[in-house]
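Take a look at the structures below.
None of the figures in this text is laboratory data; all of them are computed from the coordinates on show. Keep in mind it's a predicted model, so treat the numbers as computed, not measured. Cβ atoms are built from the backbone, for glycine too; each structure is taken alone.
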Structure I
Amino acid sequence: MTQSPDASLLTASPWWRPDPGTSLVIQGGCRLTGAYPISGAKNAVLPLMVSALVTPHLVTLHNVPSSLDVAVLANLLQRLGCVLNWSSGRGGLSLTVCADHVHPARIDRDLVVRMRASVLLLGAVLARCGEACLPLPGGDAIGSRGIDFHIAGLRAMGAEIEAGGGMIQARAPNGLHGAEIAFPHVSVGATENLMLAAVLAEGTTTIRNAAREPEIADLAQCLIAMGAAIEGLDTHVLTIHGNRPLTGAVHAVMPDRIELGTMACAAAVTGGELLLENGRRHLLGAAETLLLKAGVALEDVADGVIARRPSGRLNGIMVETQPYPGFATDLQAPVMAMLAVARGRSVITETIFEQRFRHVEELRKMGADITVDGRVASITGVDQLRGARVTATDVRAAAALVLAGLAAEGETVLDGLDHLDRGYDRMAEKLEACGAHIVRSIV
């Protein structure tokens, strides 16, 4: 029995073929070795795909990951009137988007509720078409991620917005204009949304307390390649000079720093050694220092990063998630899985999302010694995790449970594979090539 692909996803993304089976079966105890290719970044490719909406000319993206989120967003773009063309080569997937005709009324609830990044359509469609109607976006259940900053910023740029009944209705009959915008605290999504709107607005927009994540700069570089004028990359103050003539662009999606950090943990937790092809260690920010402190060896080589555990057990560490260049909240769950078998005690403080410890109970089923008090998790390393049946609750929890299964004794069955598929490009297949005993199955 196989899982039938969603016909609408196949129309937008013909490459999308869910693997047979609804669960991952992992036999733990295998040492990972070999080359693991790091894909294009999940957190970069989605806003880059949306950026094609701000120009009627062709936008081509290389190094696109073959993930479920990409397929869902491709379907949304197609329903908005875009024409998509896919190609595949040695460098992976490439996507060319033609958005010469965009229809703002065709944003569908069934797709929007599947992914948080769909909120980025609001700024781009509103700026391009003068109106947008968007169901409230969905995504991972990891805490409150309101869109107040998005709405307040667009209102400052002249938009008329009503939110209620599960819908956002926005109009800018006279177009958007530049504005001074200051976020109360850093928001990656709001920074991206307002940047996309600002490149088509009349005048200059300044975003203060802007996010500094590398994915923000990747989006800005693509917009600049189209002809946008953006200053302040990699700083907390972005200045966008709007309403410049925009052309098409060709842009390669940056490598996924979260997948890099996750697979570094996988190499360490299995006592193995992986060449993380295309990985860029400097993108890890504070996570690099903490991984080294935990006992993960990282070495830059010509074609990526080598990750391994030199000897002995890993060390407990103190972790606090912070906006970039701090320790990424998206690495919190995978690092917790690694620390579950480290020597001594570790403490992880989650400052970004208030419900991002939902994977703790699943790790406990595998024998992890973890207690949670509010936003603080205390981990006492155990000698050995044991296999169990567990369920992924979000994208990063899914990766963490894969790591725990690799490190555990016996068999682990992971349910909730939609979460893994949403954020990772063929993770199980790539791990199997590195020696993991991992297979999709109906269990």
Structure II
Amino acid sequence: MATDDPSVETDGPNDVERMDREHVFGTWAYQREVSPTEVTSGDGVYFTDARGNRRLDFSAQLMCSNLGHSADRVADAMAEQARRGAYFAPSLTTENRARLGKLLAEVTPGDLSKTFFSTSGTEAVEAAIKIARLYTGRHKIVSRYRSYHGATYGSISVTGDPRRLLAEPGLPGTIKAPDPYAYGSTLDPMESLEYIDEMLMLEGDTVAAVLVEPIVGSNGILVPPPEYLPRLKEIAHAHDALLICDEVMAGFGRCGEWFGSDVFDVTPDIMTMAKGITGAYAPLGATTVTGEIAAHFEDEMFCHGHTYSGHPVAVAAGRAAVETYIDDDLIPHAREVGDYLGRELEKVADRHPSVGEVRGVGLFRGVELTKREGERVPFGERKDKLSPGKTVVDEVSSRAWNDGMHLASMINTLIVAPPVVITEDEVDEAVAILDEALRVSDDAMES
């Protein structure tokens, strides 16, 4: 909502925004189109900009601020650790690092039990690739076309998202497979699995792992059938390959469970985490492996590391965040409010012919648009991620922004992923803004 204070500048960029625009790269963007907004504070599921505009955060920033913007327990833990000692080398440890490792062993599924800490989701994926190769003695990684696994050299290579194209040629030995996406493929989801099975057979004994997001995030919130992930694990293991689940976006309550893998009752061989592990209060990534894989490195070198691996302040944030999820019962809360959100989004879809489909689980939902009623004809296409200008889905997001809500848009889908602390009343407020914003796409439909 706009401020009524006439002393607050409302026209054009302020000094901070101009300085940032001149000296800091905007990410994934043509720099001519970058226009940063200075944010001055956050509270609960809201944040406020320098002009006094307060917005509801309906996408948890980049689907990472799971605890919202007032997790005092996490902030206090970070400050306490910074005062006691802000940094120690990875060969040393702190109580927070040890206890966070133990907590992750407890909340992750099955026998996942030992963790390497990094500083981001992309680094967590890099570690997973190296671990899989070191453990199996093989080098190929199979991933999927509609996927995002990070921006560094290895993780962008296993990413299917078109943003990888400008970074190619990438890491050798990366192979792309079809997705469980009924509206975007000639294969139905379970047929795509048999395709992967054949791929692994034809590649012979060269594939170290199959890497997937259990629920695809920024490429559309794609939820596979219940039997998909268990069958994929069976296929990988039948070919002596590992299953790596990228839980960077889906983890820590986002899906109404601890992890996306839990939705399908599957334990991967390796799991990657970031974002919600600290509620985005500090940069922290984690790569957790089963006991069997961990045991391999007792007598084989674990040939990986970072200066900031297990950074004391970051793991203090992680420990406090995970304890908050547990102590405040946020996982069942996310499941309950997520079910409510799903029902409300379906009601919105019924009112707007430009909504082709609403899908997702928990507080991880996608609203996909169509320009022809009753058909799946997208406004935005994959190539638009590499093109300048705004698509219709971006215009819907901009309308929501102007009306007081942050809502991420990716290709042809609006990403609804609020902090897991959101209440039903706050969902109602957000859905009302979305309801108005979708008039933009309704008006843009083909007649």
Checklist line | Structure from which 64, 47, 46 was derived, Cα extents along the principal axes in Å, options I, II | finding: I
Checklist line | Kirkwood radius over Cα pairs in Å, for residues 214-405 alone - highest-scoring structure of I, II | finding: II
Item checked: Among I, II, which structure scores highest (criterion: FRET efficiency 1/(1 + (r/R0)^6) of positions 102 and 158 (r between Cβ atoms, R0 = 25 Å, to 0.05)) -> I
Next item on the list: Name the one structure among I, II that FRET efficiency 1/(1 + (r/R0)^6) of positions 294 and 390 (r between Cβ atoms, R0 = 41 Å, to 0.05) of 0.95 was derived from.
Entry: I
Margin query: Of the structures labelled I, II, one was used to calculate helix-only ellipticity at 222 nm (-39500 (n - 2.57) for each DSSP H run of 4 or more, over all residues; to 500), giving -11000. Name it.
Written below: II
Checklist line | Entry that produces 20.2 once mean count of other Cβ atoms within 10 Å over residues 54-61 is calculated, selected from I, II | finding: I
Checklist line | Of the structures I, II, the one that 1.00 was derived from, the read-out being FRET efficiency 1/(1 + (r/R0)^6) of positions 262 and 398 (r between Cβ atoms, R0 = 35 Å, to 0.05) | finding: I
